[in-house]
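Asker: For reference, the structures are reproduced in the following blocks.
Nothing in this text is a laboratory measurement; each read-out follows from the coordinates by a stated rule. Computed from a predicted model, the values in this text were never measured in an experiment. Cβ atoms are built from the backbone, for glycine too; each structure is taken alone.
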Structure 1
Amino acid sequence: MSAVIVRDRNLALINPALEGLRTDLGRGAGTYLTWKNIRAHADRVHIAQQLGTWTWMRSITVVACKRELTPGAMTVHQMYLYQFRFILERLSWLARQTGEVASYTLAHIKGFKLSMLRTYESALQGQATQIDWRHLDPAGGSLDQPQRNENLQLADLLVSAQAPAFSLDRFGNTEIRYLTHTAPVIYRHGGNLTSYGLKIHPWNTNTKAAYPWVATL
């Protein structure tokens, strides 16, 4: 799961940036941009390269290494929300670092309702977490569709560019080049990457060995 963070004053930069990508890829103005519909490797490399130059944004990505997690009875939505908790923590830290308050919008997924988000937010506020609620919108998050909200298309491209670095293809290989190109915009604090903009859990001996290149980012 990934989040893209853009200051209010920079929101106007998103549309021209995505329109530039559409032009580069030979897509019409306003075309819905989603990674799954962009098949050519060269096109995907170009997208990742461009994302890495947009320093007016920051990214936060949470990676669940399922092979290392203890099997449980978590539903798809529960796992989704567990990942989201880590996103909220880091989003609040970044906002705290800059003395701001962050609002957030999630791309709608099938069967997930706003009421479920509100229930989870309320539950988190009653728990001991590392979320600094003072720096998150007290109204809570919202849900929207990427086809309707262009900002979510930016997040889709980012998470899709980074995911192949951790997901095995049918030959058992990963692809780190896309993520490497996006590295300049990943959130860091004090130079620290893996506790902030790239949260990999569990982060243990096995996962460190599986992804040794993370230390080079």
Structure 2
Amino acid sequence: MTKKIFITGCAKSGTTLLLRMCYAFKDTFTSYRTGFNGHEMTLPELLNFNSSERFVIGKRLPPFVLSNTETLDFEDQITWIKKHDIGIINVVRDGRDVVLSDGNYVKPQRWIDSINQRKQYADIIDMEVKYEDLIRYPNMIQESMTNVFGIESHSKFSDYPDYVPDWVYDWNVSVTGRAGKQESDYGKRKLSESSINKDIEAYKTLCTSEQLSEFDSLLSELNYK
């Protein structure tokens, strides 16, 4: 039987990076398609997707649990995840970097809500990945995925992006346009720590006083210094 796995997490937390890295696995369909939102899919699309491969790995299309401020259909999503035994890999990232990425695309409340949902919906999360660990210790994350899901590899995560097809990087017109750029800077590039701790103080100007208190509390809870 095909095991279906969904990558969740707040936008700008590394969910797309992890999805791309999954091209390193054997007998796995990584659900990248050309065109707008080609890297994301709804839960029904994942459930209805047929494959001869042993694993299908997809990335959530917001709004989705663990990824957004809560919506009315979150409980339905939870029910379907449990009913169909969907594997969930939740990606978290230092919120200070999240809210600064892509021209402040993600607002502080969205990150706060996404992080809080980790506790509320902990029973559906099979594996949690920190973005910073994915950058610094990619093979450790890969080994953990093997241990949790039984998925085997033909390439090492640390060799990213050498094993990923070039066409995967051509879809990102929407992100490029949103940033007001003519050419994408989200292209095929090696893992780098330059995206970590870009500015550890700037987030304070983006938060309200109420948000700042909760934001700081969550950073401490996640062991971000």
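Asker: Could you tell me which structure in 1, 2 was used to calculate helix-only ellipticity at 222 nm (-39500 (n - 2.57) for each DSSP H run of 4 or more, over all residues; to 500) as -12000? Write out the running numbers ahead of the final one.
Answerer: Numbers: 1: -12000; 2: -9500.
The value was obtained from structure 1.
Asker: From which structure (1, 2) was relative contact order in percent (Cα under 8 Å, 6 or more apart) calculated, if the value obtained is 32? It would help to have the intermediate numbers written out before the result.
Answerer: Working: 1: 32; 2: 26.
Structure 1 accounts for this read-out.
Asker: Thinking of 1, 2, which structure, once distance in nm of label points 7 Å out along Cα→Cβ at positions 85 and 101 is computed, gives back 2.5? Can you show the working numbers first?
Answerer: Working: 1: 2.5; 2: 3.2.
The correct label is 1.
Asker: A value of 2.4 was computed for distance in nm of label points 7 Å out along Cα→Cβ at positions 109 and 197; which of 1, 2 is the source structure?
Answerer: 1
Asker: Further question on the same structure: Starting from the value 4.2: which structure in 1, 2 was distance in nm of label points 7 Å out along Cα→Cβ at positions 29 and 189 calculated from? Provide the component values of the computation, followed by the final result.
Answerer: Working: 1: 4.2; 2: 3.3.
Checking each candidate, the match is 1.
Asker: Quick check for you: by mean count of other Cβ atoms within 10 Å over residues 53-60, which of 1, 2 is greatest? Kindly include the intermediate steps, with their values, before the conclusion.
Answerer: Values: 1: 18.2; 2: 22.1.
Comparing 1, 2 by mean count of other Cβ atoms within 10 Å over residues 53-60, the maximum is at 2.
Asker: Oh, and also: Give the label, chosen from 1, 2, of the structure having the highest value of distance in nm of label points 7 Å out along Cα→Cβ at positions 5 and 69.
Answerer: Details: 1: 2.3; 2: 3.2.
Of structures 1, 2, the maximum of distance in nm of label points 7 Å out along Cα→Cβ at positions 5 and 69 occurs in 2.
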